[in-house]
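Undergrad: Okay, got some structures for you below.
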Structure P
């Protein structure tokens with residue numbers, strides 16, 4: 001029998017249909033789903049439109065952690081909508097203030113060997129306990145809740161072989177920054193990052209979760225660790241030992257590529273503005289003045305992270321030249337910090353303790369000052385994501401962030417001149433699930449009334465795809481365009497996630513503020529882009545809002561995985577240049593004709609009427625993708641199939 005990787009084993013356990021061959025499409029069953037409030041409103045509207053009376057997954061959870069800044073009625077109304085939807089359709093509801101979805105899911109629900117998709121790109125955090133957890137668009141999550149399998153390209157597996165153990169002042173964040181330093185923000189595309197080797201045993205589950213969380217920034221399908229005695233110890237401490245199963249790769253399993261990392265040789269690292277892949281040793285940046293430090297987010301808000309920070313800060317005061325913000329990951333973390341005195345140590349040192357929510361990581365409050373240097377333990381430092389367009393954000397470990405808070409500048413934490421703060425995790429966590437509202441019994445759920453505030457707008461309806469597309473190039477952009485570029489986050493725009501007509505006014509606001517008006521004036525058209533178009537978050541609004549503005553196709557050199565799926569889901573044709581040099585031969589305003597009589601053919605002709613030239617286009621669409629596009633998007637496709645079955 002062929003030795004198998006952990007990834008292959010889990011796919012085999014959940015295989016439904018398709019070809020188990022790299023790059024080919026395979027459908028797998030989904031055990032769990034999660035949503036958060038910025039993406040969940042749209043996901044549940046879509047689920048409601050599908051018409052299935054109760055979710056068919058083993059477990060689905062609706063978290064509120066993004067839009068918790070309630071400056072008017074919108075976010076509060078959306079939370080009431082989400083709670084009523086959860087009660088009606090058999091979904092756990094995590095109330096505002098309970099914590100960040102990924103931290104909470106690892107603590108309470110993630111199961112080794114299970115499949116999980118979430119309408120948040122950092123869902124792979126649950127890979128820290130051995131789950132195959134993937135980010136997806138909200139419509140894919142809605143379909144999974146309705147009992148449909150999830151389709152992925154069968155991945156290659158990149159083995160990350162860890163040896164030895166981390167030295168003092170070097171942490172799990174430095175491990176994933178080292179991976180990013182080596183493969184950058186698109187080096188993981190088409191791969192699952194699977195960690196193995198003797199060094200794995202030296203990492204706790206919270207440390208593993210930090211690594212799998214930020215593996216998203218490589219473009220990987222997901223990241224995963226084995227389920228081993230360390231996993232068992234963590235689950236027992238969370239009173240979930242019944243969820244444990246041992247799950248390891250077979251001896252001699254073959255990886256498509258292997259990265260060797262000697263943990264003992266790592267040093268503190270930092271991702272420089274404005275990319276998580278621009279990684280340098282902290283010692284090379286030492287002396288850079290810092291105006292803000294942020295500690296927390298779904299990457300580094302665990303008990304281990306914050307206890308470490310508290311011990312570094314204990315008995316000292318942060319630099320007068322900056323302010324320090326801390327957002328714990330969950331109420332459980334806060335409970336332990338109170339019990340140990342660590343919360344008071346951080347407060348006494350000058351930290352501002354923020355809500356257990358995403359907060360500053362998504363530009364929801366705590367924006368830095370103009371032209372500030374903000375040192376953060378978060379996972380993204382895209383330009384403007386902090387809420388301040390000219391701020392420079394550096395991504396570092398909690399140890400490096402705490403050192404910067406004390407000295408007012410970037411400093412290698414090994415140069416602080418104080419003892420290393422070793423932290424031991426508790427043998428039993430303080431488990432309290434009273435801020436989760438469990439699903440109602442079926443008979444009571446059916447009687448639940450959905451509460452819809454004025455911010456909940458009806459879903460737009462889109463027509464089926466014609467045989468040819470014509471229009472102007474409305475926008476041309478370069479490489480590594482993120483979903484933050486396409487639909488910004490922040491306190492002004494995130495509350496509009498359930499209102500497509502309104503949020504569409506902000507499409508490409510940071511790139512070209514005139515884009516929405518121009519797209520409407522031109523009756524839609526085409527977007528041209530470079531490599532890795534759509535990297536970043538899972539926000540399907542980055543496809544749905546351009547579709548609302550009339551965009552017919554996006555033509556690029558290459559796509560990021562989740563955004564590619566979202567374009568298909570909402571009926572925007574994703575095409576790639578057969579010859580990347582053709583990108584340079586097309587200009588904004590050129591009038592194009594794209595003939596797409598048969599999307600099953602990967603060879604499509606683009607006619608540039610303005611320049612009188614032709615180009616060849618390709619795609620990676622499966623026959624099913626082509627059918628979804630032809631129907632005008634996945635929701636129309638699903639409803640047509642349900643109608644035929646009735």
Structure Q
């Protein structure tokens with residue numbers, strides 16, 4: 001059966017090459033039969049990769065330790081669930097998952113575009129199959145998941161203990177959805193450049209795909225932060241680790257694209273810029289993959305060094321040379337139809353937003369690769385730590401937060417003085433009241449005051465938009481306020497779903513800002529002793545050792561009292577895994593909306609009478625997770641079918657000649 005899996009990989013490799021070449025030849029020769037044959041090749045690739053991945057999953061589940069990959073990442077004591085999900089625990093399996101996901105997306109693109117984009121589709125298939133072929137080649141020639149050991153081990157090495165948790169099971173495949181999803185808009189962009197079909201049709205086609213990639217990249221990065229917070233025992237969720245940065249950078253670039261593409265749709269501007277953002281997003285995904293899998297950076301997340309790192313570097317170089325060469329050759333066809341009319345306009349705010357996002361992206365990129373460059377040039381690896389990233393990105397983040405509130409309040413083309421007064425009075429009042437209140441409360445951290453106040457500004461702006469739109473429907477259609485609100489959101493999903501997403505980012509910023517007030521202390525104590533931090537008192541009652549089979553557990557028992565009142569038992573734990581010769585920490589967390597009390601059993605002596613506890617107080621951190629939940633909800637609104645909430649429209653009030661914000665609900669035709 002192993003041979004079946006490997007042979008299916010080989011067939012998929014040949015089918016991907018056939019589909020790519022045949023699609024291009026068919027398109028250039030305008031041969032419908034060859035184009036159809038290329039499409040059949042896309043289906044064949046997916047079928048062969050599905051068969052190959054199914055064979056590998058079968059051997060993981062049944063524990064065939066003669067397969068080197070199975071022996072490396074599973075054991076007989078590992079639950080079946082973790083054996084199956086070990087498919088993406090190692091490099092060979094994760095590459096297979098990546099290739100399979102890409103082939104699945106290619107099939108979805110094929111099926112959803114059978115009656116549209118017919119000029120573009122052969123080239124879209126060619127690009128997607130070429131990249132799929134690249135991943136299959138890695139599995140066939142460099143990282144064969146079906147490689148056999150010369151003997152059958154009695155036991156496998158098991159799964160890395162820090163990967164044996166639900167968040168880490170879903171984090172990689174969710175992140176891969178974002179990584180692979182970027183390929184679809186990239187393929188359409190290249191197809192549009194090749195065919196010179198540079199109107200708005202390809203932009204409309206990729207909008208949901210781009211949103212899909214943006215969401216899963218962001219959600220995957222946040223899930224990774226959640227895993228780091230509860231599993232690694234260092235008290236935080238973000239450390240500007242190179243591999244964390246590798247996921248963040250393309251997300252920032254796609255965020256810039258999602259905003260600037262609205263200017264192209266509305267005004268026919270920034271066509272060249274939007275193409276550039278799509279190409280760079282693709283390049284950053286695979287540059288980040290190069291960092292993760294080449295061993296050139298040290299990270300808790302990265303795979304071991306291997307021969308495939310240079311392959312990803314080659315993919316980035318070749319794709320960027322080809323893409324930008326094509327872009328330059330088509331630059332005359334990408335000229336804007338109009339220019340900015342005023343600095344005080346929505347177009348200008350989106351452009352400033354773009355510049356800040358791209359600036360943050362390249363600042364992160366420079367900080368990530370600088371140690372590699374310094375080692376290559378001077379032979380000394382200079383570490384770039386969190387202070388560098390914070391110094392640049394904290395002020396940029398606050399500026400982006402400001403633009404999040406400002407953008408929706410400005411008009412297209414230009415904004416009148418009356419409109420500025422009308423729309424900015426409440427948000428500025430929210431900002432001022434919050435800043436004064438924080439100063440009166442004794443807060444002196446400048447960035448924290450600015451961040452919290454800016455959050456209030458954006459919340460005021462968003463709620464003002466919801467209120468004005470709901471009031472317009474209520475007064476025009478006589479609907480109750482709750483019904484008017486629901487129909488407003490369903491009728492203008494792109495606009496108000498976007499506001500919900502903006503609100504989620506604001507809540508996350510509240511959580512991010514809380515990190516300015518983190519507290520960290522170490523407490524070496526004996527059994528029977530107690531220690532205090534803030535208004536928390538912890539009594540060290542016991543420390544027990546138990547053998548759990550797969551690991552040996554050392555569990556401490558602490559009685560937590562808040563303001564002198566006992567409230568809970570805290571059980572921070574250390575685990576020793578003999579097979580992997582690895583020690584992990586199981587933290588104990590007491591959460592509230594205000595802060596987390598986070599306790600780690602850091603050290604213990606041989607007698608088990610003395611232990612050192614590392615205690616963190618992390619203010620407002622749960623607002624990061626609350627904001628993440630709202631982000632999911634807002635994105636689901638954006639993904640609702642376009643027809644939902646759209647019924648026969650009636651004419652509402654005419655747009656005001658004095659206020660050119662003609663896309664506001666109260667100045668649009670009202671949907672009923």
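Undergrad: Which structure, out of P, Q, was FRET efficiency 1/(1 + (r/R0)^6) of positions 117 and 149 (r between Cβ atoms, R0 = 25 Å, to 0.05) derived from, given a value of 1.00?
TA: Answer for the origin of the read-out: P.
Undergrad: Could you figure out which one of P, Q the value 0.00 for FRET efficiency 1/(1 + (r/R0)^6) of positions 333 and 565 (r between Cβ atoms, R0 = 30 Å, to 0.05) was computed from?
TA: Checking each candidate, the match is Q.
Undergrad: When relative contact order in percent (Cα under 8 Å, 6 or more apart) is computed for each of P, Q, which one produces 14? Each step should come with its number before you reach the end.
TA: Working: P: 14; Q: 9.
Of the options listed, only P reproduces it.
Undergrad: Where is Rg/Rh (Cα atoms, Kirkwood Rh) largest, in which of P, Q?
TA: Details: P: 0.95; Q: 0.99.
When Rg/Rh (Cα atoms, Kirkwood Rh) is calculated for P, Q, structure Q comes out on top.
Undergrad: Distance in nm of label points 7 Å out along Cα→Cβ at positions 429 and 613 computed as 5.7: which structure among P, Q?
TA: P
Undergrad: Output the label of whichever structure in P, Q has the greatest value of distance in nm of label points 7 Å out along Cα→Cβ at positions 85 and 549.
TA: Of structures P, Q, the maximum of distance in nm of label points 7 Å out along Cα→Cβ at positions 85 and 549 occurs in P.
Undergrad: Right, something else. A value of -8000 was computed for helix-only ellipticity at 222 nm (-39500 (n - 2.57) for each DSSP H run of 4 or more, over all residues; to 500); which of P, Q is the source structure?
TA: Only one of P, Q returns -8000 for helix-only ellipticity at 222 nm (-39500 (n - 2.57) for each DSSP H run of 4 or more, over all residues; to 500), namely P.
Undergrad: Still on this structure: 22.4 is what came out when mean count of other Cβ atoms within 10 Å over residues 45-52 was calculated for one structure; which of P, Q is it?
TA: Values: P: 19.0; Q: 22.4.
Attributed to the structure labelled Q.
Undergrad: Distance in nm of label points 7 Å out along Cα→Cβ at positions 309 and 397 was computed and gave 1.6; which structure, P, Q, did it come from? Write out the running numbers ahead of the final one.
TA: Values: P: 1.6; Q: 2.9.
Among P, Q, the structure yielding 1.6 for distance in nm of label points 7 Å out along Cα→Cβ at positions 309 and 397 is P.
Undergrad: For the read-out distance in nm of label points 7 Å out along Cα→Cβ at positions 181 and 621, a value of 4.3 was computed from one structure; give its label from P, Q.
TA: For distance in nm of label points 7 Å out along Cα→Cβ at positions 181 and 621, the value 4.3 is produced by structure P.
All of the numbers you see were taken from the coordinates with simple rules; none came from a lab. What you are looking at is a predicted structure, and each value in this text was computed from that prediction instead of being measured. Cβ atoms are built from the backbone, for glycine too; each structure is taken alone.
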